[in-house]
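A.B. asks: Structures incoming, each one as structure tokens.
Since every read-out is calculated from the coordinates, none of them should be taken as a lab result. If you're wondering where the values come from, they're calculated on a predicted model, not measured in any experiment. Cβ atoms are built from the backbone, for glycine too; each structure is taken alone.
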Structure I
Amino acid sequence: MSQPIRLNPHFALHSRLIAGRARHASPEDIVYAWQSPYAQGIRANETPLQIIAAGYTADGIMMEMIAQDAKPYTDAQGNPLRVLFHAMPATKKFLRELGIAEQ
């Protein structure tokens, strides 16, 4: 499942990751992990496009993250803004989806 994809530097955290029950890490930890992914890929058959990634926080905790394109918002080069709407410590199921965990 894992395939190279350039992570757009233009992204935003969904408000549910900043405050509320879906907050499993600080916004700073999520940004750190997103900007230095260990593995990444695209979820097949999802509309809008979903990008999945696993990355480490500064404290060494592997996070699973999911973002989607926020069309029609793009940067000057036409790259879509990505909204991270899911981030939590990585599960074995998620790592298998990325192809980096044992079956």
Structure II
Amino acid sequence: AMYGLGLENLDVVIFSGGTGITPTDITIETVTPFLDKTLPGFGEFFRRISFDHVGSAAVLSRAVAGVAKGRVFFCIPGSPDAVKTALEMLILPEAPHIVRHARE
């Protein structure tokens, strides 16, 4: 299980890569079953921001966020630009707020 990976002491976990649509892109399918609640707005807003950078190719972007056992999980695409965008515009500004709610 995911919690056997040493994630127990972390507040935020970020999985980068494996979020595309090829048969080997299984990050989202692997992580999502462990989430107690998902944050649909994260993926929606990530695609909106991505559209400004890559245009209609943003429809290929899959990103997921959610909470489980008081922790926040993010699954984001692995390209350097996508990681930078997700971190700067979504994850770093909102993670503390999400963590507080996840612990309630």
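A.B. asks: Of structures I, II, which gives 1.4 when distance in nm of label points 7 Å out along Cα→Cβ at positions 27 and 43 is computed from the coordinates?
C.D. replies: It traces back to II.
A.B. asks: Also, I was wondering about something else. Can you say which of I, II returns -10500 when helix-only ellipticity at 222 nm (-39500 (n - 2.57) for each DSSP H run of 4 or more, over all residues; to 500) is computed?
C.D. replies: Structure of origin is II.
A.B. asks: Work out the source of 0.70 here, i.e. which of I, II gives that when FRET efficiency 1/(1 + (r/R0)^6) of positions 51 and 67 (r between Cβ atoms, R0 = 30 Å, to 0.05) is computed.
C.D. replies: Derived from II, not from the others.
A.B. asks: With semi-axes √(5λ) of the Cα gyration tensor in Å derived from the coordinates and found to be 22, 16, 11, which of I, II does the value describe?
C.D. replies: It was calculated from structure II.
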